[in-house]
Every structure is written in structure tokens, then in C-alpha cells.
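Quick note: the coordinates plus some simple rules give every number you see, no bench work behind them. All figures in this text were calculated on a predicted structure; none of them were measured in a lab. Cβ atoms are built from the backbone, for glycine too; each structure is taken alone.
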Structure P
Amino acid sequence: MPSFGSRTRAATIASFLALSLAGPSLAAAEEVMGTRSEALVERSHEIRLTLEHGVASLRVRRTVHNGGPRHDQAMFWIDVPPAAVATGLRTKGTLGGRPHWFEGDLLEAEAAAERYRELTGIGGYYPKDPALLSWRGQEQLALQVFPVAPSQDKTVEYTFSLPTTYEQGRDHLVLPPMGTDAHPARVTLHPGHPRDQLFVDGEPVPRGAMITLDAEHTVALSRHDPARIEATLASVPFGTDRVLMHYDVALAPSLSTIPRDARVVVVIDGSRSLAPEDRQAAAATASAYLRHFAGPRSQARAEVLVFDHELHARHGGLVPVREALADLEHLELPEANGSRLDDALAEAGRLLAAGPAGPRRILVLTDARTRESLDPARLQALGLGSDAIVHVGIVEAGWPRLERDDDHPWAGVATATGGLVWQLANAPGEAEAEAVFEELARPLRLDHLRVMAPPFEDPDVDLMPTSLDEGQGLELLQVVEAPIRHLRVEGQLWSEPVHETVLPDDAQGRRWAALVFGSDLLSDLSEEEMMPLALHGGAVSPVTSYLAIEPGVRPSTEGLYEGEGGIGIGMLGFAGGGSGIGLAGTGSGRATGPDTRQQTLERVVRAALDACGGEGLGIHLELETTSEEIVELGPLEVRGSGDPILVPCVERGVWAQLLGPEFDDAQRRWTIDLPG
């Protein structure tokens with residue numbers, strides 16, 4: 001910015017007069033000058049910034065010194081921070097021989113300008129000392145102060161209000177460079193509550209910390225104890241069928257915590273319907289999940305159950321989570337037939353009931369391909385009987401990913417317990433897996449989000465987010481046709497319904513009646529509509545200015561001459577993992593026909609019978625497959641033998657058989673009937 005000394009006094013005054021009648025200035029920095037003398041200079045530019053949730057207040061104190069021989073007028077060209085509005089003015093004088101602040105009044109812009117002209121002129125008026133803060137555009141204001149006595153200082157204060165941006169659990173405020181080259185603004189920082197934490201450019205700072213605005217800085221606030229869901233509502237009528245509405249919804253930085261003393265059972269599908277890489281993904285996910293319960297203060301205990309046609313407990317009871325994690329590093333999941341998930345859930349419930357008290361959790365990692373007789377109703381009953389929150393993860397190999405699936409056939413199994421069905425992917429050794437799967441350990445967002453402000457109906461409701469992460473917020477500023485009765489926020493934490501309802505707040509109404517003048521909505525307002533909003537919010541606007549007047553105790557009655565004052569007048573893909581339960585008898589139309597597969601199964605059963613010593617005997621058996629996996633053995637009858645160990649021996653032999661890729665039906669039942 002060029003120094004004031006490089007400009008002639010006539011050019012300076014002409015520029016200020018032009019500014020008074022023009023739109024927003026493109027000046028790169030602020031300027032301070034005297035009307036009569038270049039000896040009037042700024043001495044200090046101090047700002048007290050108070051940061052609260054949703055709003056910041058900048059109380060700007062500026063002092064000038066008149067080194068000239070005559071009373072002079074100080075003129076400030078003030079750059080307005082983005083979205084900010086001026087909401088106060090006061091001038092420092094004396095009252096009863098003591099320093100005293102004289103508060104400004106918000107007046108109609110032209111009336112304020114005329115009053116200022118009268119108070120600074122020569123005539124029949126008793127001497128008064130006014131200050132005028134007037135609008136030049138959303139990016140600039142003008143401040144005029146008279147008189148500044150020779151060899152004296154003069155101090156004025158004005159206040160900016162501006163909205164914050166809520167992200168990642170903090171209220172953020174970007175402060176541009178402010179002030180002049182000679183006196184960049186010095187800012188002291190204060191939180192709205194003494195226990196809140198301030199940050200500057202990402203680094204924590206103490207209350208009362210100071211920064212100099214010779215460059216851009218970002219100030220942020222982390223509140224000590226925010227509500228889980230915080231909502232505010234402003235509803236301000238300002239004309240016929242014209243209401244200013246603003247709502248704000250903010251979620252706490254942490255919507256939940258990992259429970260202490262948790263009792264956790266991880267149930268892993270070890271059956272061969274999962275490809276080897278999918279089984280590895282399940283084991284890696286179990287480790288990433290349990291690490292969230294492994295903190296030294298957690299005191300959590302866990303068991304890992306692996307199921308196929310049998311159930312395999314890794315420890316035989318609940319053990320410290322660190323022990324379970326160490327064991328998972330050595331877990332091998334060989335191919336096996338069968339999917340006895342119901343047995344696994346029943347055992348998980350038994351373990352949790354027998355263990356010490358504490359929050360109960362069950363995580364099932366599977367492809368959800370089980371026998372047809374295992375319907376969701378039975379699984380739901382087992383889940384409810386465990387008195388645990390049950391999550392079901394439909395697992396596949398891939399980059400770490402986790403997405404809730406409310407349309408899965410088993411969704412009711414999990415939601416009845418407070419849990420969810422998830423589509424997930426993972427692979428061993430993925431560094432980000434622990435962060436991705438934290439949501440299995442605690443809810444991180446509000447899903448199925450609905451924000452309602454009756455009677456307003458948002459035409460862009462389809463564009464609203466359907467979920468909101470913890471530490472994030474959303475807001476809407478809009479002109480609507482009728483007053484808003486209340487704000488209702490609804491959603492789900494996992495599957496737990498939560499809601500918050502708030503009524504219109506007068507303080508929020510005043511705040512946003514002012515802040516609208518720093519928003520994009522300003523262009524939609526007529527002058528007649530601006531006036532009630534500006535007066536309600538106490539804001540400098542195209543139609544309002546602040547005028548502060550002190551009684552005036554100077555010995556001189558010298559005023560400003562016509563043409564000398566520069567008097568201002570206000571101007572205007574989701575991809576799901578795994579597969580659901582298939583329908584019996586649905587084939588893929590491969591060239592290998594059902595007769596060939598029937599013969600394969602008959603050979604398998606005959607070989608198992610012969611191996612058990614049943615050569616020459618007849619057998620009847622029903623079985624069920626999902627692709628290459630045998631998932632169920634139905635009634636088995638060996639004809640011509642009363643040996644009690646023959647039937648379980650044949651069952652073990654059939655379970656041990658590995659079918660080939662020609663068995664590609666999603667789910668199918670088979671009947672084997674071999675004569676003796």
C-alpha cells in the first residue's frame with residue numbers, strides 16, 4: 001500500500017469523497033488519514049477477539065494522534081473480513097472529568113450522515129464530538145471521527161460479528177490481514193468459555209494469546225464439553241410473507257467412546273464358501289476391531305470363535321484383549337464345510353453371560369451364506385438372547401472399507417440388538433484398517449439424517465446429506481414465507497434413534513438479522529426489507545449507520561467547512577461384499593448338468609460309507625450346498641446295520657469332502673438314495 005505521504009491532501013480528500021458515493025472499494029489494505037493534515041496518524045490498532053460456537057466477535061480499538069496545529073477529522077477506510085458485519089460503535093471521551101465510553105446509536109443512514117454534518121459544522125449548534133460508521137459495501141466501511149484536538153490522541157471502538165465454520169469438531173475463523181502497513185492489527189484471543197481451547201494455525205495457544213494480522217491466520221475453538229447434538233434456530237419476520245430463517249446443526253467431536261470393561265466375542269466364518277483371501281480379510285478385520293479395546297485402561301476381555309460345521313473356540317473363555325490379539329496373529333482358517341453360525345451365536349451368548357459384568361459386544365464376520373433352515377428370525381432370537389450389541393460384517397478382500405447395509409436380509413438380526421449389518425473389505429497389513437473399523441467399536445456418525453423446520457419444506461431435500469460425521473455440522477440461511485415453529489433433527493447412532501428439537505431463539509434471531517448483511521442473501525433484499533433486519537440485528541447496512549456522540553468539552557468551537565469533511569452517506573458407488581441367501585434350485589446354466597453333480601455326490605457318500613465299514617449297505621441322505629460348500633446334512637439313514645457309530649462316522653466323512661467348481665448353484669438341496 002502506498003504511504004499517505006506519497007499522496008497530496010487534495011487527492012486524499014477526493015478519494016474519500018469518491019468512496020462515500022461509490023460501491024465496495026478494491027483497496028488492498030486499510031487507510032487512516034486526517035482531513036486537514038498529514039500529521040494525523042494512527043498510533044495503535046488493537047482487537048479483542050472472542051470466539052464462541054457459531055460466531056466470533058472482534059472488538060476493534062483504534063487510536064490516532066493529531067500532530068497538526070488544528071482540530072482535525074480522522075477518516076478510516078476499513079476493510080471488512082469476509083462475511084462480517086459491524087454491530088457496534090463507541091467513542092472514548094470524558095464525563096465528569098473521567099474517561100468515559102459513549103455508545104453509538106444505529107440510525108437511518110442519511111439521517112446519521114446529516115446529523116454528523118450538523119455536529120461538525122459551524123453555526124448555532126452547541127459543540128458535540130461525533131463519530132460516524134457507515135456502509136460502503138460488504139467489503140468496506142467508512143469511519144469518520146471529529147474532532148481530534150491538536151497534540152492529542154483520540155480512541156474509537158467498533159465491533160465486527162462474523163460466523164464461524166464448524167469442521168472436525170472445531171469452530172474455525174480465517175482472519176485476513178487487517179490494518180495498515182504501519183499498524184497491522186494486533187489481536188488478543190479469548191474463548192467464549194474459560195475451559196475451551198484456542199488454536200492458531202492448528203497449534204494450541206493459551207487464553208490471551210496475541211497474533212499480528214500482517215498475514216492470514218486461522219483461529220479455531222475446541223469446546224470443553226459440547227452437547228452430542230447441538231442445534232440452533234433463528235426465525236425473523238421482516239415483511240409480508242418474508243421470514244429470515246437460519247438453522248445450525250453441529251455434532252460433538254466425539255459422539256461416543258469405547259466402553260470400558262467391555263466383554264467382546266468375535267465370531268469368524270471359517271467355511272470354504274469364503275475364498276482364502278476373504279478369510280484372511282476376516283481375520284485382519286477381527287484384529288483391527290479388537291485393537292480398539294486393547295488400551296491399558298480398557299480392561300476389556302475377548303474370545304474368538306471360528307465356525308464351519310463345527311465350532312472352534314480359540315481360548316475356551318474370555319481372555320485379556322491383548323492375549324486374543326496375539327493369538328489372532330497365528331490364526332489359520334483351513335477350508336471346511338458347514339456354517340453353524342447359530343451354534344456360534346449361542347456359544348457367544350453363553351460366554352458373555354458366564355463372564356464378568358460389562359458392556360457386551362458380538363462381531364460376526366461372514367459371507368452370510370448358510371443353510372436354508374437358518375432363517376433370520378432364529379439368528380435374531382440368539383442375538384437378543386446374548387444381551388449384546390451384535391454387528392454382522394459381510395466380508396470380502398480389498399482395500400479397507402466399511403458401509404452399513406440396512407437392506408440386507410439379516411439387517412433385523414443386528415438392529416434388534418442396537419447393531420448393524422455392514423459391507424466391509426479388508427486385507428492383512430493395511431495400515432488404515434484400524435481407523436476404518438473404529439466404527440464397529442463405537443458410532444461415529446448420525447445416519448438417516450433428517451432436518452425439519454416446519455412449516456418450511458426444503459425443495460432441495462434430496463440434496464441434503466443423509467448422514468453427518470461426528471465433529472461436522474450443517475446450516476441453512478434462507479428467506480422463507482412463514483415463521484418457523486421449531487427445528488427437529490433426527491437420525492440414528494448405529495441403529496439407535498436419536499433426536500433433538502429446538503425452538504426459535506431471540507438471540508439467534510438478532511445475530512442472523514445482522515449477519516445476513518454479510519451473506520449472499522443481501523442481494524435478494526429490498527431497501528424496505530433491509531431496515532427492519534438491520535435495526536433488529538443492530539448492524540451497519542446499506543440503510544443504517546452508527547452515530548456516537550459525546551457532549552464535547554473542547555475549548556474550540558471550530559468545525560469543518562463545507563467541502564472539507566468527506567461526510568459519508570449510506571449507500572446500498574457403493575459395492576456390496578459377499579452375497580445374500582440364495583433361493584434353492586437356482587442354477588447358473590453351466591454345461592455340467594445336475595445329473596453329473598448328482599453322481600458326484602453319490603460317489604462321495606458311497607466312499608464315506610465304505611470307509612466307515614458299511615460296504616454293501618444302503619443309505620439315504622439329504623444334504624444342502626451353497627456353491628462348492630456343503631452346509632447341511634439332513635436325515636441320514638443306513639439300511640441294514642444297527643451299528644450306532646456308523647451314522648456319525650459317515651457324517652464326518654461327508655463333511656470332510658471337498659466339492660469342485662461345477663457346484664455353482666447359489667443354494668441347492670440334494671437327495672442321495674443308494675440301495676444296498
Structure Q
Amino acid sequence: MPADGSRDPHRLTSVEGVSSPTWSPSGDQLAFLADRGTDVERRVGRREREEEDDGDGSAGGDENGDDEPNQQVWAFDLVRGGDARQVTDREEGVSAFDWGPEGDRLVIAARDPTEDERAYLEEVRDGGPIETTRLQHKVDGTGWTDDVTTYLFVVDYDSGETERLDDAYGGGAFEDVAGMEPRWGPTDRIAFTSCRLERPDDTLVRDLYTIAPDGSDLRRLTDGDRQCSRPSWREDGTLGFVVRDPENWCRPAEVHYYDGEESRSLTAALDRTVAYWGTVEWVGDAAYTLVGDEGRTRLVRAELDGTVERVFDAQGEDRAIQGFDVAADGETASLLFSHPSDGIDVHAVAVDDLDLTADEPPASLRRLSAVNADLIDSHSMPAVRRVEWESDGWALDGVFYADPDLDLAEGPHPLVVAIHGGPISYDEPEFSFDHAALTSRGYVVFRPNYRGGISRGREFAEVLKGRWGTAEVDDIVAGVESLVDRGWIDPDRVFGHGFSYGGIAQGYLVTQTDLFAAAAPEHGIYDLRAEFGTSDSHNWMEADFGLPWEDPETFDDGSAILEADGIDTPLLVMAGGEDWRCPPAQSEQFYVAARKQGVDAKLVVYPDEHHDIGDPDRAIHRLEQLLGWYKRHDPGREEAADA
């Protein structure tokens with residue numbers, strides 16, 4: 001779509017699973033990742049090439065063969081037109097890429113198995129046994145890990161000729177998810193992240209490196225004590241990047257700047273974390289990024305001297321920013337806004353208008369898409385407001401959704417408490433089909449920002465560090481009680497759901513309180529000792545709780561299963577069959593503990609799903625299960641039906 005909004009978006013692809021669209025420096029090509037079938041030009045002569053293959057891993061899956069196609073780089077020529085053409089042909093696919101500064105080459109990250117490793121992978125794909133010596137033996141969304149090394153390669157855009165950069169290789173506990181993040185700079189150097197420590201799976205450290213595109217002159221820019229990500233080049237060849245404490249995620253993630261000799265934080269004075277969606281976008285000497293700030297994702301500008309300011313007040317209080325980017329010319333920025341009643345859509349704005357302090361939107365701000373227009377036009381979307389309450393001396397806030405035609409003063413109404421994950425996270429007003437499905441059926445939805453979240457700085461987050469099942473329980477109960485006191489909510493018709501830590505928190509709520517008429521803990525953890533080593537989170541758990549054989553009390557104190565005799569709340573327990581973040585055995589334990597005591601409970605497991613529900617049919621099924629469970633256990637359902 002044109003950034004000036006002069007015409008509607010134009011669809012380019014018809015296959016699913018397309019990702020990482022990236023413009024060439026000239027803007028004439030648009031490259032992306034996709035697992036399409038092999039390009040016709042690539043299939044011609046494939047047999048001869050494979051017979052001549054010297055084992056460098058160039059062969060890939062063919063749509064006419066038995067193998068599924070792997071993710072490759074494809075590109076559209078937007079000047080001459082036509083279908084996208086395949087640029088790479090890696091046996092194990094491509095995980096990430098970036099354009100060179102002249103647009104004639106790309107850097108890609110791709111696994112490159114040895115002959116022995118290739119034989120093992122084939123055996124596993126044919127149903128053979130899993131063999132591993134890695135401490136990080138599984139990763140959610142990836143599955144069982146192996147010892148295959150990921151390297152950077154430089155690829156000629158026209159010919160497809162590929163050269164491996166032997167010194168640019170990956171490593172680290174979560175590299176299968178984070179990737180090497182290759183970024184090709186303006187001065188012909190390539191930045192990437194990797195962990196080269198002695199025990200790379202036993203830490204969350206990722207260092208920042210640069211290398212010349214011919215594979216020479218490798219440099220490590222950081223010191224093995226930080227988790228570095230999202231490198232971003234300035235025009236002068238210096239770098240910005242995001243840094244986390246690898247052992248304490250309660251410390252805010254910060255934007256760092258490497259000036260060629262050393263790095264320093266540009267956002268330390270803010271005590272606010274770089275948001276989940278946050279990247280580093282340069283405009284002259286200033287770095288723009290998104291931060292979590294008081295239950296809100298907002299834009300800040302950081303100067304090279306460490307001065308940081310909140311900007312773009314025109315965002316308002318009732319919508320989230322879930323993406324931000326600055327055009328190569330530095331004149332236009334794009335924003336992905338999420339608004340509870342308007343949807344999730346791309347907007348554009350003049351960069352000069354980002355620093356305006358007025359609440360009114362600038363004239364340059366324009367909406368470029370309307371992805372959910374048909375849904376929004378035909379169904380009622382929820383109205384939103386922020387609510388505040390006190391708990392243990394803290395002033396807290398949450399987000400409250402209700403049907404726009406619902407008069408809260410005519411309550412009390414049934415409430416669904418939707419609990420965010422993390423717990424290093426936060427809730428803000430945003431578009432969600434879940435919210436609309438609930439509010440359109442007469443429920444109001446409450447999303448509390450309990451202590452342990454990260455949008456209020458380090459002290460607020462560390463209240464819950466290693467002390468799960470304490471402050472968040474008090475905060476959520478106090479939040480619901482404040483809504484009851486306002487006359488909005490029926491205390492006998494309070495229901496719960498929540499995913500990941502939202503499921504974990506419900507484990508504590510149903511064993512310690514009688515808050516819920518019915519609860520739906522989703523993809524949670526309830527036995528911390530049993531979780532250790534069976535999930536992919538051993539580094540996070542050790543940082544918060546220690547090791548179970550050294551600190552068994554801390555693990556037991558955080559295990560809701562040990563207080564299961566306090567459960568009398570009907571439970572709809574849900575899990576992903578291949579969730580390696582919160583393994584399904586955890587949900588099975590909690591379900592059996594409830595059923596053993598005669599509590600009405602139901603277990604729903606989604607086969608092949610990870611720490612997510614990605615399949616649309618299953619997402620619908622999940623909502624139907626939630627709605628049915630609440631209806632079944634609603635003590636006011638007869639009165640509601642009569643009304």
C-alpha cells in the first residue's frame with residue numbers, strides 16, 4: 001500500500017505462512033520468507049545438480065516429491081512485475097535474512113548439517129529415536145533440539161551463489177527461537193547475535209558480533225554478561241540494540257548504543273522496559289522505541305546522551321501500539337495500532353509529528369488498512385475504560401471491557417477475569433476477538449495489571465520474583481472486590497480464564513480463595529519441581545527459584561498442586577499437546593487433583609499445539625468451551641434467562 005493512503009492495499013501472495021517482508025535498499029524488490037513449493041526455475045536441472053552436489057546442503061524439498069518445502073527467501077520485482085522468484089535453496093531452510101547495502105546480495109541465517117547430522121535428521125524424520133546431549137534439549141514451537149550449527153551465508157541475488165561465513169555461527173539456549181538476527185550495515189559489515197560461552201545452553205546471554213561480508217574480521221562488541229537482541233545500524237556505521245539482564249527479567253530491557261568503542265544505555269533513566277514489540281529505529285541522532293509504561297505501550301525518543309522523553313501523545317489512552325517502523329528516508333513512520341472497537345491496523349505519520357505533545361492527532365496521521373472492517377461493521381465491539389484500585393498500599397490499574405449498550409449502573413453483571421501471562425507482561429486496551437465474544441454475551445471483562453508486571457519499573461516487577469502465588473492473588477482479588485463495591489459486578493458470578501501465567505495464577509486463586517464460580521486455567525504450571533527439566537524454561541526457573549535439589553522449599557511454595565485440597569471451584573483445564581513452555585502433564589496433574597476430590601472438572605488438550613492455539617478451528621473451539629463452561633456453572637443463569 002502507498003504510505004500516503006492514496007489507494008487500498010494490494011495483495012501480493014496467496015500462500016499461507018509468509019513472513020519477514022523486507023524492502024531492498026532501492027525499494028524495487030520486496031523479499032520475504034515462505035515455504036512455497038520449489039520455483040520452476042529451481043526445479044529444472046535439479047537432478048543433475050543434486051548428483052553433482054558436494055554436500056554443501058544446497059538441495060531442498062520439492063513440491064512434487066515426498067518432502068515438505070522448507071522456508072526460503074523469495075522476492076518480488078515490483079518494477080517489472082510477475083510472480084515472486086526463489087532466491088535461496090537451503091536444505092534446512094532459511095530462518096532470517098537481510099539485504100546488503102547495494103541490493104545485489106543478501107545475508108541469510110541457515111542451518112548447515114554435517115553428513116552425520118544430515119543422516120541423523122533423516123532418521124528422526126522417518127520416526128527414528130531422538131538423541132541429544134544438549135542441556136536445552138527442547139524449545140517450545142521447535143521441539144527437540146539437535147547439534148546442527150546455524151551459520152550466516154552471503155547470497156548473490158541474481159545468481160543465487162552462496163558463500164558461508166565460517167566464523168559467523170550461532171549458539172545459545174533459545175537460538176532456535178531468537179535466531180541470529182543478521183543485519184547488514186551501511187559500511188559493509190554484518191551484525192548478528194550468538195552465544196559463544198563455555199555452556200551456551202546454561203545461560204540466556206547473547207552477545208553482539210560484527211563481521212565483514214567476506215567472512216573476515218570477526219568482532220565481539222559485548223562482554224558475555226548481557227542478552228542482546230534486535231541490532232539496528234545508524235547511517236554512520238554505529239549500532240543500537242536491545243539489552244536484557246539474562247538472570248533477572250524484572251530489570252527493564254534497555255536500548256544500548258555502541259559507538260565503535262563501547263556501549264552504553266540510552267534509556268536507563270526511564271526505568272521502563274522496551275516493549276515486546278520494541279525495536280530500535282534511528283532518526284538522525286535519536287533512537288525511537290516502544291516501552292511498557294503504566295499499563296500502556298508507548299513511543300519514546302532517546303538521545304545519544306541518555307536523555308529520553310515520552311512522545312506522540314496523539315496515541316491516546318484507549319489504543320495500543322503493536323509495531324513501529326521508520327522509512328529509510330527518515331520522513332515517514334508506520335504504526336500498528338490496536339483499538340478495542342476499531343481493530344488492528346496500519347497507520348502512517350510524518351516523523352516530524354511524532355514529537356508533538358498535543359493530544360489531538362496530527363494532520364499527517366492516516367489509517368492505511370481496515371483488516372477487520374466486515375467483522376466490526378456487523379458485530380458489536382466492546383467499549384473500554386481503565387479502572388483503578390488499591391492493594392497492599394499499591395495503586396493498581398486494569399482494563400475493563402463491556403458491551404457499549406450495557407449500563408454498568410444497572411448491575412450487577414457477570415464478570416470474566418482475564419489474567420495476563422508472563423508474569424513479566426501487562427495489559428492495555430487492545431482489539432481481541434475473545435473480548436468481543438464475551439461482551440456480546442452480556443459478560444464484562446476485567447484484565448488486572450497485578451504486581452509482577454513490567455510496565456511500572458523494576459521494583460513493581462520484583463515483588464513477585466521467586467514468590468509466585470502471593471502478591472498477584474491479593475491484587476486480583478482486591479481488583480474484583482473494588483468492582484463489586486461499585487455495584488457493577490455480581491460477586492457470585494465471577495469467572496476466570498488466562499493463558500500461561502494467567503493459568504498459573506488461577507491455580508493459586510482456586511486453591512487459596514473462593515473468588516471464581518468457575519475457572520479455566522489454560523496452558524499453566526502447577527508443580528514447579530515436576531516442571532523443572534520437562535519444559536524449555538530451566539534458565540528462567542533457576543533465576544527465579546534456584547535449583548529444586550538445592551532450594552526445594554521455594555519450588556514447593558510456588559506449587560499450587562500441593563494445596564489442591566483447597567480446590568472446590570469447577571475447572572476447565574486446557575493444554576497444548578506439544579507445549580514445551582508449560583508441558584501438558586502439568587494440566588493433567590491439576591485436572592486429576594480436582595477430579596480426585598469430586599470437583600467438576602474437564603480437561604481439553606489440543607494435539608500438536610505449542611504454547612499457543614494457532615489453528616483457527618481450535619481457537620473457535622476454545623471460545624466455545626469457555627462460554628459453555630461459564631454458562632454451565634453460572635449461578636445466575638436462570639435469572640439471566642428469565643430477564
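Quick notes
- When FRET efficiency 1/(1 + (r/R0)^6) of positions 98 and 370 (r between Cβ atoms, R0 = 30 Å, to 0.05) is computed across structures P, Q, the figure 0.45 traces back to Q.
- Structure (P, Q) behind the derived value 24.9 of mean count of other Cβ atoms within 10 Å over residues 282-289: P
- Comparison of P, Q by percent of Cα pairs over 37 Å apart - largest value held by: P
- Structure from which 3.0 was derived, distance in nm of label points 7 Å out along Cα→Cβ at positions 130 and 602, options P, Q: Q
- The greatest value of distance in nm of label points 7 Å out along Cα→Cβ at positions 194 and 634 among structures P, Q is that of P.
- Value 17.8, calculated as mean count of other Cβ atoms within 10 Å over residues 218-225, assigned to which of P, Q: P
- Structures compared: P, Q; top value of Kirkwood radius over Cα pairs in Å, for residues 186-225 alone, i.e. the largest, recorded for Q.
- Source structure (of P, Q) for Rg and Dmax of the Cα atoms in Å, for residues 394-609 alone, computed value 32.5, 122: P
- At a computed 2.0 (distance in nm of label points 7 Å out along Cα→Cβ at positions 402 and 466), which of P, Q: P
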